[in-house]
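Laboratory data are not the source of any read-out in this text; all were calculated from the coordinates shown. Given the structure is predicted, the values throughout are model-derived calculations rather than measurements. Cβ atoms are built from the backbone, for glycine too; each structure is taken alone.
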Structure 1
Amino acid sequence: MMLPRWIRSPAVLFFVVMGLLPLLPAPPFWYTMGNYIGVAAVAVIGLVLLTGVAGMTSFGQAAFVGLGAYATAVLCTAQGWSPWLGLLAGLLLSGGSAALIGAITVRLSGHFLPLATIAWALSLYYLFGTVELLGKYDGLSGIPPISLLGFELDTPRSMFALIWLAVLLCVVLTRNLLDSRAGRTIRALHGGAVMAEAMGANTARYKLASFICAALMASVAGWLYAHLQRSVSAAPFGLNVGIEYLFMAVIGGVAHVWGAIIGAGVLLLLKAVLQDWLPQLLGSVGSFETVAFGVIIILVLQRSSRGLWPVLLRLFKQDGVGQEDGQENGKKSGARAPAVEPAGFAAMPVRAKPARGECILQVRRARKQFGGLVAVNDMEFELHAGEIVGLIGPNGAGKSTMFNLITGVLPVTSGEIFYQGQRIDSRNSREIVRRGVARTFQHVRLMPEMSVLENVAIGAYLRGRSGMLSAALRTNRDEEARLLHLAAEQLRRVGMGELMYQAAGSLALGQQRILEIARALCTDPALLLLDEPAAGLRLKEKQALATLLSQLRAEGMAVLIVEHDMDFVMGLTDRLVVMEFGTRIAQGKPAEIRQDPAVLRAYLGGVELA
């Protein structure tokens, strides 16, 4: 009888072996080294979430490990508290500190963010070494062991199972989180924040939440470390250790949860081996292991810039362990398949469309200036429900800027924009999409290593309500099934149902543009803005796209489309608005625009458009 795939997984086998190891007569070194690797892995899993997935480089993870360690050390030695209360106190302290620090830090971008993490990491390190209550640089000793089910975990062997149970919990909770509505948003933070905002997600909130989650895992690592060592001092929580944690994440595979364990194991074992062997080989004492260690890291990263975990996946010839680890070289993704009809399935509510012919969008003297450059100059036009309007003009005419003004990506310098009678030019992207305005982008914005299905499901963000905690605990399964089902239905609607499990980065450009349309449709829009949707499509694909847009028009949806393919635009749209140098130079039916002298001069110097 064939065992289920998850039971045959190397990951499951690994944790079974780690769970049985304390029952075996293994050498003490195994337990000691295994404990240090496990403690480091807990901290590095948080760093994978923060840096590898959310894209926020941090050198300060060790400082939060120190907060967790010192919190339990002080309360257990000076106040006589239980270690379990020390764990809770450490989580509260680390979480609160991360919220305060992160509220400032995660707003930064580029090189300012890692520099800020270095600054506060150094501040906390010197705080640990100078506060009398914390024992200054001598630290605190006499920390009591953890008591579990009446047993005192006072030896490395007895701590082993607890530490690796903590590793397992962090792996499971993090994988559950990333395989969810909230997780897709976190994964989109790294290079796709504008797109996620346009789908309704509050990216600033998710950045801060990711920062806090990483700090909480670091606090757990600090708690384990304090009760394993039975003493704490400032040295293990300095900036150099924070850099080591970052190295662990990069070596193992910074974007992969399982890479945290691989990286922690490789780095700590390598460090131990070099410290023992190099003095014997060279016949002298010194920091030779640091030099050798740096050279080895460089060689490893040259051979596999994505870390060791993807290499191991290829060796095992598996798709990966969990969703976020199953994205290999643009092939199949590990996204779970949506149910055809989720349990207790009921169709998601659909937004009531305005009556056909009702004015849905009004642009009144909209203007956008970038310094002395006027990108949009007092634009005016209207769009009605059940109508497709083309916004056309030469390159640089300001069409995409006009899209960004309508969807809240950019604020207007002056003028007004109304949607269904309500002014929206002062609203942000999240509020506007919530009202029923969806869009695609001129330059495709998607997450290439996520599956087609997951990319489209980002568009269903506003259709769900579950948060990060319910995602981590997997209490959101019914909602998640509905969201994936909705995404799959939209993919089938645009003719891409057979590609839903492919990595989005493996698609041709034209297919990626169709993917964006499916993602926009997941928001249940009444107004759809398409920026060059036919670019890169073959003739039959353009015909299929025209059929889809005609169907949407028949359903009462309003469509505003920017496109350079005049044959496509002329045969599809009800009206055209023509821009040049940010100004409207003409509007009317396609037949009228084709013969308009101003349009002909703008495009072809007076030659009639085809």
Structure 2
Amino acid sequence: MPVHMADSQRDTVGPYNRMSASQANAYKACPRLWFYQKVYRFKMPQIPVLFVGRAVEEAVCRVLRDSPGFVAANSSHDALGPSPYHENGEPCTGQEQSWPAVGLMPFFPNERPQSKDELQTWATQRAGVHLPPALKRMQEQWEKDERKAGDWSDVDPKRCLDMVVSAIDFHLDEVERCFKGKGGPGLDAWRQGQREAWPAPDGFPHEPFTAGHPLAGEGEVSWTEAWEISRPWFVDPDAPSFTMNAIHPDHWFQGEYDLVYRWAGTPVIVDLKASVGANDRSGDYVDQLNIYAMLWHVTHQRAEEVSGLQIWYLGHPSIKTIDVPSLKEMEAIEREMKELWDLLKAEPPSRDDCPPEPKPMRGFDPGGKATEAPDESRCERCDWHDVCPGGAGTDERRLSSSVQLPGASQQTPLQDIGVLNPRATVRGELFSVGYVKNGVPLKMMLKQGTNTAHIQVVSTSQSDGSPTVAVQAMKGVKVLVKDAVFTINWKGEIVLKMDPFSQLVADEDPSIDSFDLFDYQAKHNVGGTVVYTYEKSGVGKTGKAWSRKGLMLMDHSGACKVEGWADDWNHQYTMLEAGDVVAIGNLGLDAWASEVRCDYTRNSRLQIIERVERSAA
């Protein structure tokens, strides 16, 4: 099966701590690059081309999901509605939910495409229907992204459509092979209504058809049958995000295939790339497919191997075929990935464990063909050049332990970012239980002596899948709020936020240390180097527009976001550039999982201490 889910009874790693091919490639390109992006959580500029690639892939998958036996070429993009899935990605059964294709009437045989050319005409028209809404969705995501860069007006819809059509043409070649191969070894089983354990998304439930497939014919295979039989597995665009992974049986690795062809009896994995393939990353794509060959093998009891690996460069367009690794090579790949997990994931690595030692750049011509390497270093084009010691930055302390801010009567002490801890364990008694959803209270009030605090449940399950609220929430129950995020709301009230790393349990173990509500340090001062600034805005549920600004700050010990409402920042924010050294006083703390964030309010203060050489802009 292309999807191999975690065994919740055996999974001690959790979804937030698995290794992936992209992480492995990032670390091998430069250990410090991986550290900045995966530990410090620096986010690179989000240019439109990154979102265009997702739109192109979505449109390709939606065309593949359509059927020339059920959907007319000029039908609406939502003629085949979304398929129903549970939150964890498991498909609903036909008894649980109605599936969109079940209610469609099949066309008569003479109304279906009768040749490859007719099938191509139908599929090309469907591509033109599906691409615009996919591009619109991606544009909306790009516009909301705090790190958006570039200009969406530079996106060429015609070029995007050309890439979708190129992928469809490649697929139609596979359909033609299936047609000429008389439907392959699974024709009779398909006609009888048998289904793969995890079939290609087609709008039908995963159960077999009791009366045979509704598009099944007799005699020679038809072009519509060949389309249906050869349809590759792909990630259903309507499935919950990040649930269609193949997870290593020991849970330390996961990957998500783009396309998997299975009609010929053995799997072929295809990686879609909405690019020309003429840059260094083409080498990463080869490594990724080799890793996926290993992943398929180990998730199929080490008894099945893929028969082919392909990269479809849709911007060229061309297909690059990758040699399938041998069993010995796959064993070596698996060992290497496990060693990387042990190094990077078993325990959080320090910055010194990830030195700025990039490997040389690689050269590729269009179509991913290897050529002479470019005359440039990886550091020259790195997004973190201004703050990394491999570029213009440093790992050394930039500020002393205290600074004299203009107008202040005394020096302001600074805390190391790396030791900021927004989490607190607090004892108390439930004073009230508020909003309840699906049987889980999401808002409660905790009383500790004469003091109170709000409990806000922002995640109902922990990182290991266990519930965050692990006690019957009733007034008067004595509880222990473990590792909650200690914050102060705009009214000055204490709020204990419960995320996937928090839990509410019965207070049954007096040996567990806890804080008094008013003994916890709520405000902090930090300083360091500005990595980048960002802004985000939107419209709230009440229709009121909102706007927030922030920056990523790094010192010698760690990094964190500092974020607040746009109107709360002082004028120095508009003067900031990457590499500037700043001090920021009177900040609150917030967090999600392992990511720490500082809250900037109207009582906070930003001060530029040292400036880098200003840009020409």
Structure 3
Amino acid sequence: MGDSRPLKRIIATDCGSTTTKSILIEYIDGEYRQTVRGEAPTTVEKPLNDVTKGVINAVTELEELARLKYDDPNIKFIKDETIWISEKEDEGVDAYVSTSSAGGGLQMMVTGVVAKMTGESAERAALGAGAIVMDLIASNDKRPNYEKIERIRQMRPDMILMAGGVDGGTTKHVAEMGELVGAADPRPRLGSSYKLPIIYAGNNKAQDIIRDILAEKTDLIVTENLRPTLERENLGPARDKIHDLFMEHVMAQAPGYNKLMSWVRGPKEGKLVNIPIMPTPAAVGNIMQTIAKIEDIEVLGVDIGGATTDIFSVFTKDKIFNRTVSANLGMSYSISNVLATAGIEGILRWVPFDIDESELRNMIKNKMIRPTTIPQTMMESILEQAIAKEALKYAFIQHKEFAVGLKGGQKQREISEAFAQSVSGESIVNMISLDLLVGSGGVMSHAPRRNQSAMMMIDAFLPEGITKLAVDSIFMMPHLGVLAEISEKAATEVFEKDCMIYLGTCVAPVGKIKPDRVALSAKIELPGGEVFKEEIKFGEIRLIPLGVGEKAKATLKPGRGLDIGEGKGQEIQTELHGGVVGIVLDTRGRQPFVLPTDSSERVPLLKKWMKEFKAYPDEVLE
């Protein structure tokens, strides 16, 4: 298949732990659009034990919907019980790509010499490749060796990533970690007949030592050091090896994946080639990085699920990517952990009415034991969203602690810092420079009103300055992340036009101010000629309707001592982008944002804000 014609039809699937989701992307009138979608139960477990059955069912639904859409009974995507990839123009599809998190996704352990240096770099590499990191074992993590060996044996990971030391440095501690892993003689989670894959990405001087210790017992792969010097991370080669091993070992052991791996194909550089199946989170990270690179923006994304909350970010001019998995913060299976982390007061601070604590606890326990239920009343919906705000908040705190500059490296310092400890490690997450905040996951994508999604994101992440807000319409980001491997154009066009539902723009001044002072002077010229002009005092929210695709000219001046991106008190003239919610002017305070502790003050304030957000019907908030 040459490059002379564009890809006309692409099928993408995401094999989740419970559902296999399929989408059809077509080239229509000079652009790529997502046209139909289907889904079916995932079939990786008994009784079917073959992931391709669920894929065929999901693609059959696509086929039927496409026939209805185009009133054409001859449309055919499946032939000889496989997805039909044809090089002829008007038959089958041009490419098929897939992601997977079935069978619990990719589970890894990582090792390093110093937990906060090479250990953390190894963790970043594994998380960025889409893994769940089960444990980090380091020379200095205070556990006795027998405990570390027992831990490696018990965990049964899919693979281990070993890091440690800078190139040319001492090999003593790296060798000790090798001996520990060798003594544990770990077995893989899936497939008893093969050796556990281990990737060594540490000090190049220790490569032969590690080979001597582990080459016979394990399936050892040696790659470039992921921390060649204290000042530099080189995570790419280790991440690539993780992806390769995920395909060769983990996927190969799961029922039916060998067959599926032979199906995924598409054109690359003029030839039809196999396109590796990606772990679902790695694919989401891929589309985030692609968008950040192509549009030259900083992006923060969240996927809040039933068991975990994943946060992805691309920050700084170097477009540094980070991903964290908060494995104990979710909206169904892990909902009790949210309560344990935030405390009952943390959740109740977002609830605009008095509720008995035991009632809230019962609701949370019911959700945990019946994870597929959805809120039946407005009160339950408000409670669920209050829980979501706290889950997102704590997942974001963990992300900021993890997404840091390199520890141990030298950096230029002011004279006043000369006697401070010479360790970096500040978070690179800078909310005032953030351009786009993207939410996904059931509670966010399926909120009864989009205004509720915007409110959850603003209350949980507290965006600063001027930030665009969006939600993933149907959790399409994994499909687009793997699609970007063969066509960035197709992936970004569908991301912009069909995946993202733009909610609007949040404007939030940062800094401390007295409650009766003006926090923001705004003059906003709307497309119809109407002008919004107001001096907004501290502690207020204003919602200005501005539709999807619409832009408004704005002159924004923060109050004295406050900043919206250009420095304290500096006026900004800019263009604000609309969405299904519009423009949110939020003067409730940042650094700090404080809610009153007394419910007699807090509840009226929450009701006032929620009414202004148009988040719920007014009668609910009376």
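Points worth noting:
- Structures 1, 2, 3 were shown, and helix-only ellipticity at 222 nm (-39500 (n - 2.57) for each DSSP H run of 4 or more, over all residues; to 500) at -7500 was computed from 2.
- Structures compared: 1, 2, 3; top value of distance in nm of label points 7 Å out along Cα→Cβ at positions 70 and 110, i.e. the largest, recorded for 3.
- Each of structures 1, 2, 3 was scored by distance in nm of label points 7 Å out along Cα→Cβ at positions 166 and 598; the highest score is held by 1.
- Mean count of other Cβ atoms within 10 Å over residues 46-53 derived as 18.8 - corresponding label from 1, 2, 3: 2
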